[in-house]
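Asks: Structures incoming, each one as structure tokens.
Taken together, the values in this text are just the output of simple stated rules run on the coordinates, not laboratory data. Keep in mind it's a predicted model, so treat the numbers as computed, not measured. Cβ atoms are built from the backbone, for glycine too; each structure is taken alone.
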Structure 1
């Protein structure tokens, strides 16, 4: 029996960004240089496949520093950490390396600059996300107010409306964030923003690539983990851009085949913390069931790289 035909529209850019690639390299280089175990505070990036692969190499993932034994070596995840974390590592004389994405570090620097200049800071982001927890932890309690939605931006009541600045989580929906920023600027015309957009280039590019294909797709798969903010935002972006049958798929084994019934044109992308090997895995699973043709839509080419910490540079 012949297989049904399936046209795949492959979005590009997709998958790993420079910050994720750097963070994974840091763990791998530490394992090569120092041997196992290497402790990592929080998942180095939000992808179970990546985490489990590093665990097999000797990485041990923990949530707090008190799980790291005396004399242990520890890496801080790409999402960033509150200042109290490296302070505690120093107090305990732990060897540590900070794998915070440089673009997240940029937001931390902005927050400190605004604080020094006397501004109260509004952080646009999702409560409880590690990046948001890390950014809030850069300054004394009360220095930053978290705003998640346009509605919250409309309700926000600052002590001094003329003395405000805003920063954002790097992995947000570009469109959602623009709406929140617009509300803040309308209410507080003198609010100070970042010199350069806080949402990272990779988040922006992947969302643009999804927008370029979504309206032409019967269904769209975003390959990524449920705790990956940028991956979840891609699903939302795809739905709003015209493909209501958009879904998150962590691995090929997680494909909901019933949702593909009758689908003739399928979009595929991957979140910034999902490796290309998972895209290949999904494509192979689709080829087992369909006669597949593939067309790639490229909206831009990424050439960004970040240096490793000096201690790991060859």
Structure 2
């Protein structure tokens, strides 16, 4: 019997859950503990089927719209944020709701409102149809936000007043691609105002930097994440641009085409901000079944960000305890 081939796995760090995802999952789990099942959740709490199915097993019920939520049960809004019309509709029905919007997304919402109150139209850099973009555009009246998805869009957009603009960005974009779009915006609209602090979140930036560091050092790279996860898809793109053309997105170890990886000696692994570490461990174990594996980690940053739970949930915990 031949010995299995050697494989070095290079883990990117940071990877996986960010503080906003941690907080969102905690909100659902704490609500289930306090109020019992069912707890309804509008949209996937985060973009990861493993997480969603784990919460469903505990009694969470995921729905697309608020109209599917019955009276008298708690409802949680996803980490991506929601248009203002959603909490307004919940309040009109007397529903108890918990907002799991990532605080860094809420920051974008508040800055867009501030610019709008100062008379500026908002140019939002983001992906059409993504829940975060829908939520951000839904903070302001129709026409107050103009969406651009790429550099070409910058030349096409029509604005009310070129001298009264501000930009905002989706928090999970490619850092490099966004810089190119922003440069085009500033070239066309020199007076455009920006946020006080960059909108692309620390976790997105850190995970992309980690992938840039390992991409030239590996023969192939796997990104653990969901196909509807913006930050996960960006990690694949970043890897391909920075030295690893054989990068791919996989949801679970069972999705991997090991035959296609048969000739490699070094495999990079990372995980999007909504993918739990257990999925990375699952891939490593699957690799051990096929190769003699050595695992190394390349860390480019250390994260210690923690976000508090919503006051309503914390106060309820205190009262019940």
Structure 3
């Protein structure tokens, strides 16, 4: 079995199924588990991440407006690694190579029997189905069932703890900084499991863009805000602290008055629909109910931090 993964969440699924040694190629963004680093890289980005989030958003929109792909596939290297199974997605052309480009690449390398496993998660149940789908394509159905069961048990235990609490704060999750995009898809489900009420979006929704005026007028206003930009690790998000502080200082939110503003690693967690969504829910719980979930805050300490405005 030779497996190529063209997105980070799929790589984590493949490895969770015990197939790390079967990975013959990964995307340029695959970085977990650490053992996948150094595998042949099969994709590259046309848009850099060294600019501001405003610049990145502008350039991505321009590329998509011109009907171009945000990412390229190294077809020659794909042919060289000769995968039996290629795992990709068609949910978001900003998150990974386009599904059409993958199909064209497979047709180009003309290797009979290569199977494309296409993932399209918009809710938590879809993510679990995708894990099972990868398991079925790689002969790891039993392992996939065990992985899904383990994740579901962690989330169920968290939901039981959070449901026993006396309060359920209003939570705003931010998926992009400038312009502000609100977390959709599975994020409202994670907020519910973690003991909050998600604002703006419902499970399965795409991430909407809100203006400053719309943010200021939110009713109810957020009691807790979590910023976890797609593709940004904590270090990268800190580059834009000035933008975030200027935005939040102007907001008449209880979250601002209470200092309930948080940053999280949006690259490793939340925006990767795979096994670490259980860790993401625990980070959320630690942000929403920091006293009640102090144990989870300690466990997930490297994945999030408080955002202070008085600096």
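Asks: Given a value of 3.6 for distance in nm of label points 7 Å out along Cα→Cβ at positions 131 and 155, calculated from one of 1, 2, 3, which structure does it belong to? Please list the in-between numbers first.
Replies: Values: 1: 2.5; 2: 3.6; 3: 0.9.
Considering all the candidates, the number was obtained from 2.
Asks: If distance in nm of label points 7 Å out along Cα→Cβ at positions 123 and 139 is calculated from each of 1, 2, 3, which structure is the one that comes out at 1.9?
Replies: The read-out comes from structure 2.
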